[in-house]
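Undergrad: Structures for review follow.
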Structure P
Amino acid sequence: MLGTIINTAAVVAGSIAGLIIRSRLPKRITDRVFQAIGLFTLFLGIHMASKTDNFLILVFSMVTGTILGEWMDIDKAFLKFSNWLKGKLKSHGTSTFSEGFVTSFLLFCMGSMTILGAFEEGLGDEPNLLMAKSVLDGFSSIALAASLGIGVLFSAIPLLIYQGGLTLFAASLADYLTDPIINELTAVGGLLLLGLGLNILNITKLKIMNMIPALVIAVKLALIFT
């Protein structure tokens, strides 16, 4: 879990730095930086989605996972949790709290480095990928916090839980996780990032959180068919 702990610390440090410089940056600069992050997210999503070796697994995972997530309404529960945190911080005037919280969590947790890095550490190797990811997330959190505020800082909580959970999951399934399974999991994460990129660029507003069960479906299908 060392890699995840360092990654979380990097997000916290970057978010604090972003909050400090937030009032000193012109809005047009933070807006452009945010657009750059959106474009990079689209690129990363396309790159990850191309990892699939079976399009049927990919589409069935997305459709089934989205139906399950919509039934559970994960997005509503996640927003309720972020609003609860917002209330505890008495930041009712900060309209971007929930957006920063959800956007940052998805950006930090849906990347291929999250999945592969957690598996790398969970399978007993040195957390080299998570160390590299920590640097990237640290800089990203500066830009995100400068644009969206304190919600970015609190995204470190679900980051720690999710990425740490993946590491423990990988450790418990070390004998079953093969490259094809990791590829399908990465591909689904890529499609989720594509949706997130569209949201960041204000092209549309997809409920990405309600699609997250697709990751679990992808693993199960890959275990059966690969």
Structure Q
Amino acid sequence: MLDYIWVDDAVFDLRPDFAVLVMTAHGLRNGPTDERSRAWLAATSRLEAQPDKIDAWKDAYRAFGAKPQRTRPSVDALTRRLPLPEINQAVDAYNSISVKHALPIGGEDLDHYSGPARLVRATGDEASEEALGQPEPGEVIWRDDTGVTCRRWNWRQVARTRLTEETTNAIFLLERLEPMSLDELKIAGEELADLLSELSPQVRIASRLVSSGK
């Protein structure tokens, strides 16, 4: 899967500084929020805001015609919901890392994917869940062979690939814009891997960086 994930040149034309660290986790043991994952969420409430990183995502949304005040980048929406909601252990893990680094992160069930994930500019006729709505032409979307998996870059994911307590194989998309450095992106990935390994000592994690230079 990792080798086949790609980002369209049209997205890099929009934001040449974009990079995504793609991580897969096989053999995950997920479950309902517990004291450990609850502590991860609680720790985010003590963190300082990082408006420069969030502002970069607002600018990226405006570049393809979205209004970030109406459909907020995922990390902006998360930081406005502190304390973070309890979802399940794996979601709690990546949400806590997302807020810590002001880094949009998507987590999805790999077994519910059809073909590889790719980030593209929408044509406007992609298949999409009714609750998510139809993407507009030029909108940045994640998709697979079936259709849209996340609209407006990282605004909202489909229910089809949602991480649940039954998920055993997952994919995580850690999306970076400047001023976040690639070094910090790598650190965030390592921290997420550590949390997932706490949840599932037997989990097998692999990662790949996709950027305009690769």
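Undergrad: Quick check on the output: 43 is relative contact order in percent (Cα under 8 Å, 6 or more apart), derived from one of P, Q. Which one produced it?
TA: Comparing all candidates, it corresponds to P.
Undergrad: Going by Kirkwood radius over Cα pairs in Å, which of structures P, Q comes out largest?
TA: Structure P comes out on top.
Undergrad: Let me ask another. Suppose helix-only ellipticity at 222 nm (-39500 (n - 2.57) for each DSSP H run of 4 or more, over all residues; to 500) works out to -9500; of P, Q, which structure was it derived from?
TA: Matching structure: Q.
Undergrad: Quick check on the output: 18.2 is mean count of other Cβ atoms within 10 Å over residues 44-51, derived from one of P, Q. Which one produced it?
TA: The structure behind it is P.
Bear in mind that the values in this text are calculations on the coordinates, not laboratory data. Please read all numbers here as calculations on a predicted model, not as lab measurements. Cβ atoms are built from the backbone, for glycine too; each structure is taken alone.
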